[in-house]
Structure P
Amino acid sequence: MRLSVAGDESVVETIRTAGATVVESDEATSSDAVVAVGEAAVTDAALDSTGPVLPVDCGTPWSVPRRTLGDTVESLLAGEIRAVDHPILSARVGDDHVERALFDAMLTTSEPARISEYAVAHRRRGSGVAVDTGEDADADEWYVVDEFRADGVVVASPLGSSGYARAAGGSVVGVGAGLSVVPVSPYATQTDSWVFDPPLRLSVERDDAPVSLVVDDEVACAVAPGDSVVVDVADTASFLIG
């Protein structure tokens, strides 16, 4: 098996000792899989690679600790590692600004110690009857789940649900179980968190402070009051899971 390495070349000898061939970076497109070390490398590999990714030391339950990488590569060569399709999120602001995220997308106040008001809405595709009104709903309908004052709100994929979203009070979500939605430092003492199938709509309801869209820890753009950010699944990435 031919493996390429992203993020930290120091694991190359471990991979070779386990019996796999390591290809050079300029031959990465011909590899059977990418061994990505660290969260940044995992993100880049998953968003850019067409092959499966083996995540190493990226702080999630799916990640392989560096100390056991040799054993994992041996299991991979023995056919004991399975490939799982994981969602890649899209975050669309209005009609034209689209960002992709592997871990999470978040609306957050741009200034420290400032809060704003946010709303979360869930779209039920062709549900038949709108439960609010009892009227026919042949088209998709948005339903406001909640509005709250907080530092922000995060939508996490299953991979990202064990990171910042979990620290903020959300659940760890299994593959295919939906997206985790969690208020960040809410003003109220008791707030809910949710797990929904995509798509979801986030919005800024009050102009209390500047708000930014952050995707995988990178600030993407400013979001004005009244603008909607629709988070959906744009694609999938293949991960190797023991």
Structure Q
Amino acid sequence: MKPVAFVTGGSRGIGLGISKQLCENGYDVAINGVRGKDQVQDVLDELRSTGADAIYCQGDIRSSDDREAIVDKLRSHYGRLNVLVNNAGVAPKERLDPLKATEESYDRVMGINLKGPYFLTQRIARWMVEQKEGDDAFSGTIVTVGSISATVVSPNRGEYCISKAGLAMHSKIWAVRLAEYDINVYEVRPGVIKTDMTSGVQEKYDRLIADGLTVQQRWGYPEDLGKAVLSLADGNFAYSTGEVIMVDGGLTIPRL
């Protein structure tokens, strides 16, 4: 019986890169997003072409009712869940000086990037504990996709940085709480990744990377994150719960 993973925001960008790696390496994968199912059918077809049982769990992770419906669908379809990947996240719609930032933008970003993952993890962690108590051989892993913005300041998107700093603590809290059940929790922290979210600043980062922003002089790609998450899900870092895995091309290495 294949292990099952659930990837929020799994139909595009980093989430899709993670979903593909998992499907190609023996996992059945459920993906989540807010778009209608007809808009992600091509993605589902691609994932299913690997032989995986891939389904779509539509819903807004900010909503308690949607989170409940998502977990109910996972339970009814698979009956089990081994891996949760908290990947869904948004940037501010408009980058603003913190002196001009709006509460509306703050609430939206924090709701999707921090509140949603925290309470979704709570709901799924309860289920994972239930599975562990029913079967000592059960293996559970929770991975949260954070950002270098947890520690690297971008003043014109302060709400985003604050949300990612919160996610860093989120992962440590769950690592400590779930350790007694042998459920490992990690944060994967990407740097500059080429996705639709960064398409509007491609020229800027092409120049910065060429000028030495990163030690490895290239963009990161969704598959780079996918390989990291796959390794964690496979248990290759079994004695490292609570750790942060940097996938940033060396961007955050202090240099003179």
*asked:* Among P, Q, considering only distance in nm of label points 7 Å out along Cα→Cβ at positions 9 and 193, which has the greatest calculated value?
replied: P
*Out of P, Q, which structure matches 62, 43, 34 when Cα extents along the principal axes in Å is calculated?*
P
*Which entry (P, Q) yields the derived value -3000 for helix-only ellipticity at 222 nm (-39500 (n - 2.57) for each DSSP H run of 4 or more, over all residues; to 500)*: P
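Taken together, the values in this text are just the output of simple stated rules run on the coordinates, not laboratory data. It should be emphasised that the depicted structure is a prediction, and the values quoted were computed from it without experimental measurement. Cβ atoms are built from the backbone, for glycine too; each structure is taken alone.
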